[in-house]
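*Asks:* These are the structures, in structure tokens.
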Structure I
Amino acid sequence: MTVRKLVPSQIDTVVFPGGTVEAHGASCIGTDNLIPELIANGIADRLNALIAPTLNYGITRSLYRYNGGITITESTYQSFVSDILDSFAGIGFHNVIMLNGHGGNNSMLKAAAADFHRRHKANIAVIHWWELCGEMTRQFFGHVGGHAGTDETALVQSIEPALGGQADYKPELAYYMQPGADVYPVPGSILLYKEGEGYPNYDLSQVKAYREKVIATVGDFAAMVIDRWRSFGL
């Protein structure tokens, strides 16, 4: 009844978090879902948006065989996301902000979003938060992160310190993703993209400050996009 009362007369935007379930070094296997949920909660009021339930399962590839790894096939995932997006349009939402927490989902989300836009003449932005925040992360920490690295581990710690797994962390969990090799499974559950950089940070004062920076950066971008859509009458 609340949705019927609010959508679309008062609210026409939905924030949709999604990720996957896979190993993240010493951090929790739900990292890719908890982070977009965290960001969604931080930006929804600013965008005058409702938050949809999180799509917790996604496309897990190179970490699939590590304990806890769960995957969805690409075609199934794209179809499932498309069905959810269609439902948003049917409810009355005109703007969708998809907060993606997992790089393995990127290409299928892009395809589903483009199809949704064409079929419904509705607006959608798929935000890969770690990429959007890459330059801010570099300025904040002095380097970018990586899978289960500085940025991701910081955000899950900001929710609950134990989720970062500091007691179980050791640098040997990390693997440098070298160009020129595709390895399944990767020989490490912390994946770094620049040698010697991106290891987890367990300074709680820093991670809490970083959390606010991420929420502000994503919120600024999403607000700008929605304002621009409206200015063009889209």
Structure II
Amino acid sequence: MFYFDNFYGKKILKSSLLSDYDCFFTTREFVLTCADRMDLKEEANTNRQFLLDKLSAKGFITAKQIHSDNIETVKEDKSFYDNTDALISSNPDSIMVLNYADCTPVILYSKKDNIAAVIHAGWRGTAKNIAKKTSLKMQKDFNIKPENIIALIGPAIGKCCFETNEDVFSQLVNSDSYDVYTKKGDKYYIDLKLLNKYQLENTGIKNIDICDYCTFCMSDIFFSYRKEKGVTARHSAVVKIKRG
């Protein structure tokens, strides 16, 4: 179950499945990247340093997100990954951060193996099965059993607001997936979070928490690229792996 929590005075969103871990989603109150909102640049810089200090981390692991299915396993001497939309890490010294404004954020965490992944799944990434591919890579490369992986699917644009056309629909939904969309006239309303949940279940993951919050409906709490017509900052998925 998802719930709002207080991170040293900053509003964040957590899941009860990982309540004792430093895995959460930020809100407008805790912006880490200003993106198109240059007026928030100083605030974002301050918040990033604040986060490093509070989690006693040496730095961030981030990526240039391009709506791909590119996945990188984090290397000890590398903190930035170009053209990447999913990161897998066992590094307890740095904080993994990916950023969102309607796209679906996914965190995977194996407590037993102390390995985590962060995924940026926009509709293009979802169509390319990035969540499924990341889960399978995590399992194969680190010899992790799917039953040990906890998955958090965070706040994203909901089925209520993700209106799209036939072209996008045909890339996302097959003829058997009636429960992930509603058709109104010539428009389709698609549940991206549910599609990502199905992808993860197809890799054997059963312990999945899915957030009901729609970023478009709740743009007072989260950033929404659609609602704010492309001029917006980003909220983030944050993961700091526990030290053994």
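FYI, it's all coordinate maths here, none of it is from the lab. As the structure is a prediction and not an experimental result, all values here were calculated from the model. Cβ atoms are built from the backbone, for glycine too; each structure is taken alone.
*Asks:* From I, II, which structure was helix-only ellipticity at 222 nm (-39500 (n - 2.57) for each DSSP H run of 4 or more, over all residues; to 500) = -14500 calculated on?
*Replies:* I
*Asks:* Right, next: Where does the value 21.4 come from, among I, II, when mean count of other Cβ atoms within 10 Å over residues 36-43 is the thing being computed?
*Replies:* Among I, II, the structure yielding 21.4 for mean count of other Cβ atoms within 10 Å over residues 36-43 is I.
*Asks:* From which structure (I, II) was mean count of other Cβ atoms within 10 Å over residues 12-19 calculated, if the value obtained is 18.5?
*Replies:* Source structure: II.
*Asks:* Where is relative contact order in percent (Cα under 8 Å, 6 or more apart) largest, in which of I, II?
*Replies:* II
*Asks:* So Cα Rg over 2.2 N^0.38 Å, computed for just one structure, reads 1.02; which one of I, II is that?
*Replies:* It traces back to I.
*Asks:* Another question about this same structure. Who wins on distance in nm of label points 7 Å out along Cα→Cβ at positions 20 and 76 among I, II, i.e. which is largest?
*Replies:* Largest one: structure II.
*Asks:* Say we calculate FRET efficiency 1/(1 + (r/R0)^6) of positions 52 and 132 (r between Cβ atoms, R0 = 35 Å, to 0.05) for every structure; which of I, II gives the highest result?
*Replies:* I
*Asks:* Out of I, II, which one gives 2.2 for distance in nm of label points 7 Å out along Cα→Cβ at positions 108 and 124 as computed from the coordinates?
*Replies:* Among I, II, the structure yielding 2.2 for distance in nm of label points 7 Å out along Cα→Cβ at positions 108 and 124 is II.
*Asks:* Next question, about the same structure. State the single structure among I, II that was used to calculate FRET efficiency 1/(1 + (r/R0)^6) of positions 4 and 172 (r between Cβ atoms, R0 = 25 Å, to 0.05), giving 0.00.
*Replies:* Going label by label, the one that fits is I.
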